[in-house]
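Participant: Several structures are given next for inspection.
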Structure 1
Amino acid sequence: MNRHDLIVIGAGPSGLSAAIEAAHAGMDVVVFDENARPGGQLFKQIHKFFGSKEHHAKVRGFRIGDELLKEADAAGVRVELDSSVLGLYPDREVVVRHGDEVFHAKGDAVLVATGASENTLGFPGWTLPGVIGAGAAQTMMNLHGVRPGDRVLMLGSGNVGLVVGFQLLQAGCEVVGVVDAAPRVGGYGVHAAKLARCGVPFYLSHTIVSAEGSDHVTGVTIGEVDRSWQIVPGTERHFDVDTICVAVGLSPMSQLLDMAGCDMVDDPKRGGLVPVCDESGATSVAGIFASGDVSGIEEASSAMIEGRISGAAIADYLGYLEHEGETRRVGELEGSLDALRQGMFAPKNRGTVPERTEEGCPVSMNLLEHGFLSDDEVLAYPGVTHAKGVHAVIECSQNIPCNPCQDACRKGCISIGKNITSLPVVVGDAACVACGMCVASCPGQAIFLVDEDAGDGFATVTLPYEFLPVPSVGTRGRGLSRSGEEICDAVVESVRCVSAFDHTNLLTMRVPEDCAMRARFFRPAPADADEEAVS
């Protein structure tokens, strides 16, 4: 039987982070993972992360995964792939299956970082081919380059549903709508706004009545639900679709911890059955720790920090760190984790909807109920101002932990301050040089550069654009509002993409001046359209 200082179960963001931290302390660490590739969900995540520099803000998930793997390799972490842990037994003994071989291993400590699995929802036709989980859709698109379908309905308006919905658009799918039985958007408003301005409608207080088809999905019917979650007769809508993407939450994969005899609790706010553990991840069973989604559903940024905390705590537990050093390191990490757990979407605030932001601005009900800020509401926020010449317009209206725009602006035009959840403020006496770094760095794609008077009755709007093919200069099309409505003619004046933008193109379109504060997306005209250019 092999023995190790630390056995980590799960090579996702939390498990790898813990293994790295423990290995840096001099421990012999082995990581078992059932997949053929380490990194967990990170390699599916092509979007940019929120947070600050220490949380990998404005860095795409798969790049963070690459960084973790390089760090783990440099630290001497041994990662055993295609290795399924079948059981966790007394004295921290694990049973592992690798191919046709089954073997036992013991650790002085064991960290369970098995993550979470997707929930599903039963409805007539839910077993038809074409009904898939959002994670499966991400795997198909972002790992294998396979488009899940042509016309897709997204079920679920949490961050997973919103992010994957946008990635479906990027893959060339038509998203006919986002459906959720809840009366309000569950994820970040900036994620919803990205979909809305592309023309994707939101059907909240709705659910799926049935999926149609014989051997695959050919259509879906949705209906409005009342306060008892029953379909309201006469509210049914039908869509011709070939794919239904389900994003209705995650459940911690905590079975190994339960098997090991750890005290467990059913906590809906943490996703379901989770272990009772302290801030270091220590469970009720000596030497067994848990971190990441297995101990409570959160973002990947939080999971990585939780892993680091557990790794340092385990090193201290086994005598590889001086206690003072461990206390100092964990204190730093806990401060970083606490920053991510603040604001409107903090775990403690789940299930509540504040009426005002931390700054006293009214929370946009239109955003919560329809996915976009209304023209009347948008001016209430400190990032939205009028000015002469090119200036930043920041349509960030919720207190979420994110500040890369402040760091990106070398001229000090944007301020968030020390509180990472504060709304961005446009600094009035700072001169914008239209470098576009703030636009490209915003993970929510909520920043625009606007020149309200570009001459001859026209304005220019610079927006983030992450679709292929990228329109060329002179391309004619339509300017879309925040709701995705076509409101004006538009023409592409410039397209910029430098390495610092990390594949976020900055597209500048020329629009009528009365649309400067309303046009937020560009839709190229059909190839065979004979439209007049904006001049």
Structure 2
Amino acid sequence: MLQRRVVRVAPPLAEDGARLLAEGVAALHRELGVTPVFPPEVEAEAAAAVRSPRLPEVDRTDLPFVTIDPDGARDLDQAVHLERRGTGYRVWYAIADVAAFVRPGGAVDEEAHRRGETLYGVSGKVPLHPPRLSEGACSLLPDGPRPAVLWRIDLDASGERTGVHVERALVRSRAQLSYAEVQAALDAGTAAPGLALLREVGERRSALEEERGGVSLPLPDQEVELAGDRLHLAFRSPLPVENWNAQVSLLTGTAAASLMLEGEVGVLRTLPPPDPRDVARLRRVAAALRVSWPEPLGYPEFIRVLDPARADHAAVLTASASLLRGSGYVAFAGSVPERHEHAALATTYSHVTAPLRRLVDRYGGEVCLALSAGSEVPDWVTERLPGLPATMRSTGTTAGQYERGVLDLVEAVLLHERTGEDFAAMVVDVDERDPRRGQVMLREPAVAARVEGPAPLPLGTDITVRLVEADPVRRAVRFEPTGTGTAVPVAEPPGPPGTPVGRSSSPQGRTGA
């Protein structure tokens, strides 16, 4: 993420901008074969499930849970409450119990298998489940008790996990909070006791991740917001609380993986170690940019000390994305798979904390409930476990295409009447096969786009580029350089491991996590 740098573009849409945007989203839906509309039989089954959910026997509505999400979110998967326990901590994490409403093999279940995950767009979403479930009865909204998969995780003083228990329970969220609200309360010291420990626990878990050699890329994150006739496209910098909150989710995912490995059944999120050739290539990129990378400093430590607000460092970070390729899932029963680690997290990890938005999490939660109780994993889970990796791979590809398509569309709509204008930018990537081609990030508006010129591009350099194409129909934006660029200063040698820098704030923000 670009540290403390938010670029907003908020001009009213051109007269035909709203039409182009609507037509572009509709075209993207057709191309990818997705729709926000659910078949009548799915909606009917969801409505019936709302009237008669499977409610748990355990009542933990005494715990003062709160949810922490982006402002205005309705599909609330998680609620958190923290307690001090001796010199350590107890983390209570409630996850929406989708299985309380979704019948295995039913219409809602089969439709969820077709969709795989929720797709987020500029003017709405293509949800995994009907909104009456994902934004209503299943969601951990503060309007009444909800069935949940309740995790109780104990930590020692350093943040290491010492115990875990999972059960179904009835919970009640006391408040729906935004990241900004929680950050302000923590900074002012006014956060409720169950929330006040979030910084402490998050920082301890972050420190343990760094000790393990975990890494996340602080790459610029484009966010799109549509408000009336105004589009906002920004490179957003996360608040510290977003990382602390994400650490609770990651803690739960690693606890889930431990249960699965011990029980020899489950589904893990995996990422292979970086290819040594990619590491060597990254060293060459750093050397070409005169960014010092002392030989004893490992790849994770080197990434942590880069400043993504600098053009040369941003170019190195962009190049390093190739080291985190190949994420996937592995399902198993009866034996532990040979390759089961997540290299970016430097541990084993499972997706279990977002069942409203991701199909695989419902299955992971069911496995952990059974293992924690010492009972057999339900047949409906074990029967479909083997096919989950392929399902998530296919639907994940669609999700990536949709996200990129939406951003490309927004950029083209914002810029389609500005062809011929010049913009300040930095070169963050150069094609190895043709150094005249690459990628730039504009200073304003917050656009990352293709650039082509007559001469090799100056990687890691601030340059001026001219917009030569912005086609909303093709979702294509292209620039060309207008000058040789401004050299960036030589980078100081990175500091020691642990030097504070901006970090990705969510599990999803870690490539492949």
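Just so it is clear, none of the values below were taken in a lab; they were calculated from the coordinates. Since we're looking at a predicted model, the values are computed, not measured. Cβ atoms are built from the backbone, for glycine too; each structure is taken alone.
Participant: The value 23.3, 70 for Rg and Dmax of the Cα atoms in Å was derived from one model only; which of 1, 2 is it? The partial results should precede the final answer.
Facilitator: Numbers: 1: 24.4, 80; 2: 23.3, 70.
So the calculation was done on 2.
Participant: Computing Cα extents along the principal axes in Å, for residues 34-241 alone gives 62, 38, 33 for which of 1, 2?
Facilitator: Values: 1: 62, 38, 33; 2: 53, 47, 34.
Computing Cα extents along the principal axes in Å, for residues 34-241 alone on every structure in 1, 2 gives 62, 38, 33 only for 1.
Participant: If you rank structures 1, 2 by distance in nm of label points 7 Å out along Cα→Cβ at positions 258 and 426, which sits at the top with the largest value?
Facilitator: On the way: 1: 5.3; 2: 3.9.
Of structures 1, 2, the maximum of distance in nm of label points 7 Å out along Cα→Cβ at positions 258 and 426 occurs in 1.
Participant: Have a look at 1, 2 and say which one yields -10500 for helix-only ellipticity at 222 nm (-39500 (n - 2.57) for each DSSP H run of 4 or more, over all residues; to 500), as calculated. Walk me through the intermediate numbers first.
Facilitator: Values: 1: -6000; 2: -10500.
Label of the source structure: 2.
Participant: By the measure relative contact order in percent (Cα under 8 Å, 6 or more apart), tell me the structure among 1, 2 with the highest figure.
Facilitator: On the way: 1: 13; 2: 20.
By relative contact order in percent (Cα under 8 Å, 6 or more apart), the leading structure of 1, 2 is 2.
Participant: Assuming 179 is volume of the Cα convex hull per residue in Å³, for residues 130-441 alone as calculated from a single structure, say which of 1, 2 it is. Could you put the intermediate results ahead of the total?
Facilitator: Working: 1: 179; 2: 189.
That value comes from structure 1.
Participant: For mean count of other Cβ atoms within 10 Å over residues 90-97, the calculated result is 25.2, so let me know which of 1, 2 that is.
Facilitator: Structure 2 accounts for this read-out.
Participant: Who wins on distance in nm of label points 7 Å out along Cα→Cβ at positions 450 and 482 among 1, 2, i.e. which is largest? Could you put the intermediate results ahead of the total?
Facilitator: Working: 1: 1.0; 2: 2.2.
Structure 2 comes out on top.
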